[in-house]
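So, here come the structures, one by one.
Values in this text are rule-based calculations from the coordinates and carry no lab data. These numbers come from a predicted model, not from an experiment. Cβ atoms are built from the backbone, for glycine too; each structure is taken alone.
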Structure I
């Protein structure tokens, strides 16, 4: 089961959900089994089933919540 760590930047000029709330949105995806967030590190660790398409869906949910992704590590 692959996992990724996604580091994000919260835009200061937008009112966006907190990182924990975004983690809950990611957790609601069918292929995601576990999400842990670190507000202090601006990072989200995601354990999921699938491949590149599923990872892109995770990243899309994060972007749609208003966050910018600055690094993804597998």
Structure II
């Protein structure tokens, strides 16, 4: 933990390779969070679509059962 604190407090003292690794980690972490957020949003959208489908399925089946072919 001390190294992490030193990195935050004295970033200029960090070696170039560590700075590069930190920058790459920030980019991939942000991409991960963005993807995880998209997944959560997609799950909500999927749940809503499934509920709507279930409602229309019930109505469709009810109307189909009422229909008498002549």
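Data for the structure
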quantity	calculated
Read-out volume of the Cα convex hull per residue in Å³, computed value 103, structure in I, II	II
With distance in nm of label points 7 Å out along Cα→Cβ at positions 7 and 31 derived as 2.5, matching label from I, II	I
For -9000 (helix-only ellipticity at 222 nm (-39500 (n - 2.57) for each DSSP H run of 4 or more, over all residues; to 500), calculated) the corresponding structure among I, II	I
